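What follows is a set of structures for review.
What follows draws every value from the coordinates through simple rules; no lab data is involved. In this text, all values refer to a predicted model and were calculated from it rather than measured experimentally. Cβ atoms are built from the backbone, for glycine too; each structure is taken alone.
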Structure 1
Amino acid sequence: MKQALEANKPLAAAADKPPLLKIANIETLYFDRIYALRGLTLAIREREIFAVLGPNGAGKTTLLKTIAGLLKDQPNKGTIEFEGRRIHRLAPERVSGRGIVYVPEDRGLFRELTVKENLEIGCWGRRGREVREDMEFVYGLFPILAERGEQQAETLSGGQQQMLAIARALLRRPKLLMLDEPSLGLAPLVARTVYEALLKIAQTGTTILLVEQNAKLAFSIADYGYIMEAGRIVLEGTAAELQQNQDVQELYLGLGGQDASPKGWRLYKKRRTW
């Protein structure tokens, strides 16, 4: 998938250019005592796709919510900078106003409204030629949305709802698009369609940060990846580097190591190297 579109992809940001998003040693707490993120540090460069992988409970969704300002008075410690300006503990609307748009796992649609009405909400406060151009772009990405314009969002299939959520987010013209489990519950063919659209979105210059459990799908488009466990980044590298890591292969890609049983199971759990 990625190789087929690679020729049209913009060049990655220069290595010496400051990151678009910089997170340093953040700690996020629930109920003022339960650590969801512990000293987490990462950097997101412009015009690239970054994937965050990890098991359930690793803190992936908490990371996105912390960046988006959706957790009151969090992070408890550390800093989050976007375009060189601190954004941690800002209200969600102020974070969004800086150009960060978050698509949650439940897609956040107004289910009783039509497809067209949901998209119009994404254009709130905007008008003129740019809006028409953006609408043409999202309809080009997801033609089914134009066909289903008068249909209520709650009656769409899961894949169509995900397409609508992404389209509505794009109408805010994000600098950083954050997605939580965009392939969750989707049939493989539909998930690939969504990911092909994400690659095209990145080609327009939008930076993407996605949380995903389907490592194969994430690596098919990602430039760089982070592995999270227990609220920490335990491993990072380019998509190619991570795919060659033995622990990643075994734990996330379903590729058995030398100690795997020929029947597909083992008598003990392999010890991670991170």
Structure 2
Amino acid sequence: MTMPIKPSFLIDINGVLYADHKPILGAAKMLDLLREKGYSFRLVSNATQACRKTLHEILLGYGLHVREEEIFSAPVATAQYIKRTDKSCGGCFLLTIGDVYTDFLNEGIKLVEKNPAYVAIGDAGAEYTFERMNKAFNMLLDGAGFVTMEKDRYWKSPKGLSLCAGAYTTALEYASGRKATLIGKPSRRFFGLALKDMKAKPKDTVMIGDDLLTDVQGAQKMGMKAYFVKTGKHNMQDVKKFGIKPDKILDSIADLSFDDRK
């Protein structure tokens, strides 16, 4: 008799494990339960203001006991993509803030302010100044490769919804006539790298997220099942508005059931 394959899980971070600087009730216990039952999982995030090490420290601070290698973020995926695509990379101009640059340095990618081989854009917040955007624009005109770590329109911050990298990526695409290569969710590149990282197949994996477009629709297009949680940026009105049908809707990750995962 063939034993059923245990599913693997890709779990979004902000809006699923914590929101508004507070951990989601029951999230820590669920992560412990997943590990206790032997399920493979990766915490996947489009966060581009913090490196993987910092994300790990943030999660530990919320009482979410995970290992750093269980986190797979858009900056990590972007750095890996650049390294694999151009092993003699002449440098990268990074349009973001925080310590996300660490993920690029860890992959041996040189960060430069002139004549880059790549322009990589993430969530730069107040650093989306005319000067920085115009600098990136001219680099693209000069032939630099163009990658974006994520293309979300907005995210749920403690102060409410805030513009995200997608708005600024689109502005640079429009001005330069160049199309950015999307590395973060919902790109197949990102999901493929995350699945490869835990040696899982799409048909045996469930994505759990709060973003109907980036998490749910992106995962379903990849051949995964996708569960929507109501603790983040999107709500039930959005489900109707977007016409996206999650495989399951949960009040929170704490309501994840294993009874039907055989």
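Matching task: 21 is the computed value of relative contact order in percent (Cα under 8 Å, 6 or more apart). Pick the structure from 1, 2.
Details: 1: 25; 2: 21.
The value was obtained from structure 2.
When distance in nm of label points 7 Å out along Cα→Cβ at positions 96 and 232 is calculated, the result is 3.5; to which of the structures 1, 2 does this value belong?
1
When distance in nm of label points 7 Å out along Cα→Cβ at positions 64 and 80 is calculated for each of the structures 1, 2, which structure yields the highest value? Let's see the in-between values first.
On the way: 1: 1.3; 2: 1.9.
Structure 2 comes out on top.
A value of 18.2 was computed for mean count of other Cβ atoms within 10 Å over residues 24-31; which of 1, 2 is the source structure? Could the numbers behind the result be given before it?
Numbers: 1: 15.6; 2: 18.2.
Among 1, 2, the structure yielding 18.2 for mean count of other Cβ atoms within 10 Å over residues 24-31 is 2.
Determine which structure produced the value 0.65 for FRET efficiency 1/(1 + (r/R0)^6) of positions 72 and 144 (r between Cβ atoms, R0 = 41 Å, to 0.05), calculated from the coordinates; the candidates are 1, 2.
Numbers: 1: 0.65; 2: 0.95.
The read-out was computed on structure 1.
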